[in-house]
Structure 1
Amino acid sequence: MHKIICTFFVVLFSYQLEAQELNCRVQINSQKIQGTSRQMFTNMRTAIYEFMNNTRWTNDVYSSEERIECNVIINLNSQAGTNGYKGTITIKSTRPIYRTSYNSSILNLVDSDIRFDYVENEVLEFNEHNHTSNLISILSFYAYVIIGMDYDTFSPLSGEPYFLKAQKILNNAQNDPQASGWKPYEGTFNRYWIVENLLHSDFKPLRNAMYSYHREGLDVLGEQAETGRDEITAALYNVKTSADRKQGSYLLKLFFDAKADEITKVYSDGFITNKNELVEMLKQVDPSNTTKWERMLQTQGTR
């Protein structure tokens, strides 16, 4: 079972093998904030790093090599009061591809509306039942989105429990009048719409595509190139099914933000029947990357 190790030896030596779910690198860019000690931002980074990597987010057992590779980059643009900050947060996560050294991008988003308070040397602790601070809620929300999307790539729709936890965080945060980015009317691409899309039945074809694209496509591509590409093609038509139901959705944008370059590379490296048809479909579903899709027709992989 995905990321669960249940052997006797793991139980016996769990103190050596157990690890938390995330291997998260954290970066704080604070150059725009003047008059504040640089050490304070170093302490902020340490607090966020320890929170993301040391919190137990699931009940599953991970080995060190199974931890999800991810990045959190916070750009602070302004200070509000003594301990308040406004800025953006970039969230990235990847998944290893079977029997290769390649990591496939799963999530690559920029949340452009974060506001939070941070007191130096504050210890960040997650409480799933309460919204204790906007910083904790934002980080916890994205931790569960990262984990849920990773699980979806290993087993169909298996990220559901973690998206429900993200939804609970969102619901709790909506009660804070000072917090932003949690409500549907605050923007087209915000935290509300991420979890709304992930849990909506219209996006089950896209979420199923996450499994077939990765587990049945990329994971076999190295050994069974034609089979792998066929599965990826079928997955992309599943994505189209969701796009036909909800054109211009946030989840659709997130999928292609993470995958456009990779898709182009997959089809430039080998032959595929009906590539023209596939390119036209991609241009319809994701017109923002039309230049990349048209580039696929310039490669040797057309027949």
Structure 2
Amino acid sequence: MRYRVEHRTTYTYDDHVTDSLGVAHLVPRSLPWQQLGTGDGEYRVAVTPTPDDHSSEVDFYGNRVTYFQVVTPHRELQVVGRGEVDVVTPVVDEERLATRWERFRPLLDPGAPGAWRATDFALASPAVPIHPGARDYAAESLTRGRPVGEAVTELMNRIHADFDYDPSATTVTSTVPEIIARRAGVCQDFAHFTLAGLRAHGLAARYVSGYLATEPPPGKERVVGADASHAWLALWLGDDEWLAFDPTNDQWQNERYVTVAWGRDYGDVPPVKGVIFTEATTSELSVSVDVAPIG
């Protein structure tokens, strides 16, 4: 599938901002199953007002990161990532899926091919602690000797069934214990909880940020701008093989998923974050995402 993606973030303030510094993860990754558009479809990040400093680079995890600074006084700041991307369903090695899950613990086998790259994703991170509740929940699926593909798929199925999707239940700063207690949250929470359970058993898994192309109900037209950022995760299967899956929607990653960035947790890859200097006392944030299939 080819998609035209636009992610628009708008900040408004009740007084002038005199200096705004920002970091954005808005450009999708180039991957074996995902290629960025060229020419008119090339991916770009635009900032309004025009920034005095605007640059991009690749971070430690290989994500494209955009940096900007606006010193022109402004009451509104807009950051727009826009471009085209081609996506196919990732191919997963069947032999690895049939291997017992205990084989994919990089901390116990640091000499294994690719283990050094996966180690970071087997450790606790600020938003994903090694929590006993998450460990015990995952243990029901990670039984001894079970094939890794079967085990993580069942874990995904259970989380989808046991946890309610409820945007009012959590916030962007909600912790794994809060998610467990409420048995509810959004995609970010489901990803963090799943990561905590897998890492507690020595498995390496990374947080993935991107977009999921939605499908309108039968007979209805797409609502432009009604899509949203999405989060899922990917489990290490040795070497540079990963199984990406989505507990929020109870499915493995397919051609509807646009991968933007990955890290240890949400804190590594927020779409936009920054610091401002202002006398403003109130502000508003508006986010509009559109993922439109074009072929």
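We did not get these values from a lab; they are worked out from the coordinates using the rules stated. Just so we're clear, the structure is a prediction, and the values are computed from it rather than from any experiment. Cβ atoms are built from the backbone, for glycine too; each structure is taken alone.
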> Comparing structures 1, 2 by distance in nm of label points 7 Å out along Cα→Cβ at positions 149 and 285, which one has the largest value?
Replying inline: 2
> With distance in nm of label points 7 Å out along Cα→Cβ at positions 37 and 277 computed per structure, which member of 1, 2 shows the largest figure?
Replying inline: 1
> Who wins on FRET efficiency 1/(1 + (r/R0)^6) of positions 101 and 229 (r between Cβ atoms, R0 = 25 Å, to 0.05) among 1, 2, i.e. which is largest?
Replying inline: 1
>> Suppose helix-only ellipticity at 222 nm (-39500 (n - 2.57) for each DSSP H run of 4 or more, over all residues; to 500) works out to -5000; of 1, 2, which structure was it derived from?
In response: 2
> If relative contact order in percent (Cα under 8 Å, 6 or more apart) is computed to be 13, which of 1, 2 is the source?
Replying inline: 1
